[in-house]
Structure 1
Amino acid sequence: MTSLTSAKLIGRGLASTLPGEILKVLGVLILATRFEFGSRADLWATEPRSKQMPVPAFNARTGMPRLRFDALWSALTFSKQPTGGPAADDPSGERFRWALVNDFISSISAHREAHVTPGDTICVDESILKWYGLGGHWISVGLPMYVAIDRKPENGREIQNAACGRSGIILHLHLVTTAADKHANLSAAETQLFLGTTVLQRLVGPWAGTDRIVRADSYFASVEAALSLQASGLRFTGVVKTAHRRFPMAPLAARHLSARGDWVSMVHPSPSGPPELIAVLRSDRDRRYFVASAGSTSAGAPCERLRWRQLDGGAERVAVSMTQPEVAEIYYSCCAQIDRHNRCRQDDLRLAHKLGTHDWSQRVNLSFLGVCIVDAWMLHLGARGPAASLKQATFYEDLASGLIDNTFDSTGWRPRTAQAATDATVAPAYGVGVHLTPTTKRRAPPSAGVAAFLAQRRCRVFRTNRSTLVCFGCRDTSVGGEIFLCGPKTGRDCFRFHLLAAHDAWL
């Protein structure tokens, strides 16, 4: 992101950026979601519109001027669009336009594959990224694939994703493209499968052979999907609706179930004896059909729901308990994880609602950034458990503060040793450790009408230029010694060389 954004800034005749400034921009974006405003310019206002409302004053709060933020906002780039090759041959083509978001998606999925170990269940579902601008497969501008589904709360970009069934952290992302693009990128073997089975294999492929249970809704669920995952070393539980080829839909539909919570099942045994696949019909508010290669048809833990009931003393919420088979218990235990993740991103973080843009790729990339932010919240919540003291809104505020006050461009860190931390260890804080700080010396003492400007000295590493910044770790005010060094905004690595030579630190 730093190199791509810097290239755009330099092309416009503006100063390039650094990773620390990119992190600060992301922190400002998160902080903006905590305020109510009509336009982004209102966030830099220094006088409140009403005496009852606090003034945002982002210039003083974040240290980022409005003009610099606007320049970075307009140049912020998450993925590289190719300048050559088959995709670039057709600038209006779908592949070329998707390149604006592909790198960010693949980076997220690759990072989760390398660093996240999911629990014993994996949830697969769809999500919608908000976009109400121009788009559609029929036009060569705007969002290439625009989706509007009545049952979804938003219109825009549809993605299919896999998440950990216990923590809710997103594991893998897959863009839903047009039908022509889908078929053009299918292998010969994949063309013989349901499309839902093909996407399911791509989403959970990195965890093949781990014997985890994959839970999926009716878009992915079928007998074919269950057998395909079984061959890959994964188990499956899903709800069947329309993809009922080879599923005993007619015999199960003919069965009569007298009460809610009742179920009937059919089992397909394997040659070795244990059931290979299980088909279950359960009566709830409506009749629901399950196909599974995990669990059993024996009774699982009862399903309890809070429902309003009219009692003698008035209307009250009472717990209604219903029986369910183990197959249904496995399905319902993690089926709402991605829906929960979507609610946190859409209703609590609200990046897409607070920050307007006419660029569809910017909107989609910000939505994926929201996915990463919500994952950070869920990681915090899962690590802390019941002892977590932060609410979701407070976590986002602390995250924004940490990103804005980052020292990524100026601080070096020593290699971590095996020495255990003691009770006397001071908790790290901003400005603590070896870093650059303005000198305490002045050119001349302040007098009437004369400002006390900071002293300037030649850089200890790059001897030609002068600087007002000194190394905090080498400063000895008792003897007046200060080591002057060039700052990171000059584009020189003087401070990094000084850290390596004097403090045995690395960046």
Structure 2
Amino acid sequence: MSTTVATDTSSDLGSLAKQPARAVLGYGLGDFANNLAFSMGTSFLLYYLTDVAGVTAAAVGTMFLVVRLWDAFTDLFAGRLVDRTMTRFGKFRPFILWFAVPVLFLSVLNFNVPTPGVKWLGIFDVSLSGQGRVLYMYLAYAVLGLCYSLINIPYGSLASAMSQSVSERAKLVAARAFGAAIGGVGLTYIVAPKISALQKTAPKLAANADATAKAAYDAAALVYRQNVQSVFTTTTLLFVLIGSIAFFLTFWFCRESVVRATPKVSIRETIDTLKHNKPLAYLCAASFFYLIGLFAVGGSTAYYAKYVMGDISQTATMTLVNSGIALLVTPFIPRIIRKFGKKTVFQWCGVFTVVGGVALFFTPVGALALALILLGIKGVGASLINTVMFGLEADTVEYGEWKSGKRSEGATYAIFSFTRKVTQSIGGAVGAWMLAIGGYLSATATTPNPVQPDSAIWAIRFTIGLLPALCAIAAMIIFWKYPLTDKLFAQIRNENEARKSEAAAAE
């Protein structure tokens, strides 16, 4: 293949043109809306199922493993469906419009497990046995995963169809990270303080209580659980409205501008595109390890705030420092990428995760200020790497097209998202299983706030600090051989476009 000049400024039109501000805003709003469902689940679903629905941590861990593996395969289904779709609105944008309300309402159902004494959706008297509640949470979470795939795969693929410019894609992935951070921090500040205030009203039963006192305690415990359920119901219903508006603006503001030789891609062409895509393989392998640590942290955050920091309302502070650090870092991501390149940023920012995570594991219980500083250090690495991953994935689309002559955004993103879903499955399960291994005591109808053993506290500290550090080390070792630099990407992109222009001229 002939070599062309690698530049992002050779054209002011089409796929290299500067993205308008509303397109960047619209793309960021997409992950803001995604996180109203996704971050709500990663941050609070484990806590909700153990401490409100009364399901054991071991059962929830197994559910996370099974259903998130199912989610991984729904990503492949969604990617294949996207590659076979073409409408007058494009390949990706219609899915965002179609599945906005379903995915957000399914989040409501996941936080409304029919529990004795607690009204379902705040209206209906529906009560299930322990086995019935487990079956319900499996079904609700599985359907949520399917609908989330059908909106997230097109959304993630959209960036590579909006622009082929390194710098403009950097803006899009930065906007995505910014939107996700706002969504995550916002929902945490809505939910965590309310739960904290309620926990201070949780009833306590004296050891020598008589039958009358026990009956009064049981009644107060039921009211407490009803109030906690009400917080989750009201919040998720509110997110249906807010998230639907945000998804619609993503659909309205974003446009697909990259030219493709074939609007629909066959399964054989998809396989040819993927099987020689070495950069995608290295990215998925490194992401596999790094994200296990990242996703294990999400479900353990509320427990760390409650039992190590002393108040579950500190979940909001942890999210602001750990995930919300992206609000400070994200505006500088395009400049950082231009200066160092995505590969270098990914590789060396893992050091922040290692240093912060190891130190966090050894931080004494109650050392609030030190813990927040170390969470911030770890959060810098996590926010940069998790953002750069999406830019790297978009670049592998061009590499696959360069190798095969066919462009397959849907399948490429689906493979990457498949990897992320598998890590969600393993990471979420590990977080819950560590609680079980540590002997964590789930809430019961009569004991809504049990005292935890020291082993459970150590398990929480391991999941928050040491596990992400070990996973980051493995990811950095693998990513060392990632072959696609930004300079090589620009050369490949230009050769792809030259090939298309020659084909169009010949026709």
Q: Kindly point out which one of 1, 2 the value -9000 was derived from, the read-out being helix-only ellipticity at 222 nm (-39500 (n - 2.57) for each DSSP H run of 4 or more, over all residues; to 500).
A: 1
Q: Supply the structure label, taken from 1, 2, corresponding to Cα extents along the principal axes in Å, for residues 115-170 alone with the calculated value 43, 26, 13.
A: 1
Q) If we compute volume of the Cα convex hull per residue in Å³, for residues 459-498 alone for structures 1, 2, which one ends up with the highest value? A) 2
Q) Which structure, out of 1, 2, was Rg and Dmax of the Cα atoms in Å calculated from, if the result is 28.7, 98? A) 1
Q. For relative contact order in percent (Cα under 8 Å, 6 or more apart), which of 1, 2 scores largest?
A. 2
Q) Once distance in nm of label points 7 Å out along Cα→Cβ at positions 251 and 387 is calculated for every structure in 1, 2, which label goes with the largest value? A) 1
Q. If you work out distance in nm of label points 7 Å out along Cα→Cβ at positions 83 and 283 for 1, 2, which one comes out largest?
A. 1
Q) Given that mean count of other Cβ atoms within 10 Å over residues 291-298, derived from a single structure, equals 21.0, which label among 1, 2 identifies that structure? A) 1
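Readers should treat all values here as calculations from the given coordinates under stated rules, not as data from a laboratory. This structure is a prediction, so every number in the text was calculated from the model and none was measured. Cβ atoms are built from the backbone, for glycine too; each structure is taken alone.
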